[in-house]
Structure I
Amino acid sequence: MRTKRITLFYNLTQTEVIPPAVRELERKDRWIKDIQNTVEADYKPKIIKVIYEMFDPEVERQRRFFNGTCVKYYAIQNMDMIEGEPNNDTIKKYREELLDELLGYDVSLVHRTVRRRKSTSDFKTVQAWNKFLGLLEENIFDNAGYEFPDSQEFWELVRQHGYEEAERISLERLQANLKAKLCK
């Protein structure tokens with residue numbers, strides 16, 4: 001068993017339920033067979049938990065925009081990085097810093113840490129994400145004099161080039177602007 005989780009997406013209209021593609025259902029069946037092969041005995045069954053929840057692709061796009069592009073914009077400007085991209089550890093550090101600043105913080109006690117900060121997983125609507133991103137721009141980026149990614153321009157780049165390429169282009173533009181500012 002290579003993975004512990006598999007996700008399937010069903011599309012719903014007012015009149016029908018459109019199941020995932022046949023290949024996705026076959027992938028699920030192969031996954032279940034792999035798990036079944038690891039069952040030691042009939043008296044020790046494995047359990048698969050199935051959760052149905054509404055999925056809004058726009059909310060997921062906003063989450064990805066924050067976790068990727070926004071955090072990288074902040075890290076690059078904070079470190080005056082005019083070439084390359086920050087590594088994953090740096091991105092995680094700056095993401096936590098942004099979340100602590102906007103959503104609260106964790107309290108370190110003697111033997112444990114108590115979570116006092118809200119989570120971005122609580123943002124279930126596009127409006128909640130827009131509000132959060134607006135706060136991020138106003139309270140963090142603007143106060144520091146940093147450039148915030150233009151979401152309309154970014155999503156236009158995504159439409160034209162795909163997400164990864166759009167992020168690369170956007171970060172290169174940011175670094176060119178940053179280089180021009182630093183070389184004045």
Structure II
Amino acid sequence: MAFPPAHFLIGAGLAEVARAASRNPPPRWAAWIAGGCVAVLPDADIVLGIVRGVGGAYHGTFTHSIAAVVVWALIGYALGRGPWAGVVGLGYASHLLVDLLADSGPTNLMLEWPLSTSKPYSLGRLFPKVPVEGDGMIGTALNVLRPDSLWLLAQQTLLAAACAAALFLFAAAIRRARRVPSET
């Protein structure tokens with residue numbers, strides 16, 4: 001399972017790509033914050049489960065689906081038209097991509113929800129798995145705070161920062177390509 005720092009960094013990187021592809025980009029700082037925050041948002045289903053007294057029962061359900069990406073892209077469009085639809089849609093979709101690239105075997109994604117509740121296997125092992133098992137919330141938190149778990153979390157965050165840097169370079173290349181007059 002990837003943790004919020006990894007999701008945030010890649011969401012912000014994809015927000016910059018969306019800005020670079022836009023004719024009328026939103027402000028950089030706002031796009032980075034929006035892209036990063038919506039990239040973390042799918043894991044709010046954990047909070048929903050805790051509030052309802054069922055722990056992680058909702059984790060990896062409707063919030064981890066392509067339907068949720070579409071809903072959030074439409075919300076972005078409603079709030080700020082095309083550029084924001086790209087920022088918000090790509091930011092939210094980045095969460096699903098990062099989860100697909102985590103070293104987890106079976107994922108917590110329901111990509112085809114509401115049509116199917118099947119969960120795919122991860123496509124790669126880019127992001128190391130941080131153990132989150134434990135007895136209750138305190139036991140789980142203590143398990144995550146062990147030195148070996150913190151080291152895995154640091155690896156995840158560094159890999160995500162490298163991916164975000166690559167996305168910022170890609171965005172710069174898009175901007176350069178858009179400035180070059182086309183030859184006919």
Structure III
Amino acid sequence: MNDLILPAERIVSKIILLIDEKVMLDIHLSELYGIETRVLKQAVRRNNERFPADFMFELTETEINLMVSHSVIPSRSHLGGAKPFAFTESGVAMLSSVLISKLAVEINIFIIRTFVSLRKLQSDFQELFDWKDKVENKLSEHAGQIIHVFELIEQLHSMSIRENEQKNRPRIGFKPTNE
């Protein structure tokens with residue numbers, strides 16, 4: 001089954017951020033596995049002990065409405081009347097033990113690799129954001145110093161203007177005749 005090509009973009013488009021957790025919905029997973037959603041749900045329900053709350057959870061009405069409003073799913077009817085299951089990375093990994101087929105195992109490998117790649121990408125971006133914050137902090141430190149330098153230059157310029165005004169002002173008082 002090495003000729004199986006599952007582009008990472010296709011998997012990434014199915015991973016959503018829900019309650020600060022990256023998850024995949026049962027409808028999207030069943031699509032990737034090429035099985036009906038009800039078959040996936042049956043397998044999970046038969047092996048419920050393998051899916052604790054940090055592996056898989058059922059969406060609430062509020063979460064479903066949020067997903068429809070954010071166009072994650074086109075409409076509630078897209079779910080077929082059932083509340084979807086949301087699987088975390090660990091839950092997706094566990095699916096390979098309940099969906100017993102070579103295809104399911106290979107697809108799981110692709111999905112897990114995609115999760116790992118996303119985590120690495122997030123880590124790389126975090127390093128970039130941390131560096132950007134350091135640069136901004138340094139710039140703001142230097143900005144204060146630069147403003148202080150400009151203020152000193154302005155004071156020197158003002159003093160120079162006053163000195164020139166003093167030199168060029170008309171003299172008052174006694175003037176000797178030889179001037």
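Each reported figure results from applying straightforward, stated rules to the coordinates on display, with no laboratory input. Note that this is a predicted model, so its numbers are computed, not measured. Cβ atoms are built from the backbone, for glycine too; each structure is taken alone.
12.8 is what came out when mean count of other Cβ atoms within 10 Å over residues 42-49 was calculated for one structure; which of I, II, III is it? Working through the options, I get structure III. Using the calculated result 22 for relative contact order in percent (Cα under 8 Å, 6 or more apart), pick out the matching structure from I, II, III. The correct label is III.
A value of 1.8 was computed for distance in nm of label points 7 Å out along Cα→Cβ at positions 130 and 162; which of I, II, III is the source structure?
Computing distance in nm of label points 7 Å out along Cα→Cβ at positions 130 and 162 on every structure in I, II, III gives 1.8 only for II.
Comparing Kirkwood radius over Cα pairs in Å across structures I, II, III, the highest value is found for III.
When FRET efficiency 1/(1 + (r/R0)^6) of positions 10 and 66 (r between Cβ atoms, R0 = 25 Å, to 0.05) is worked out for each of I, II, III, structure II gives the greatest result.
Thinking of I, II, III, which structure, once distance in nm of label points 7 Å out along Cα→Cβ at positions 50 and 154 is computed, gives back 7.1? This figure was derived from III.
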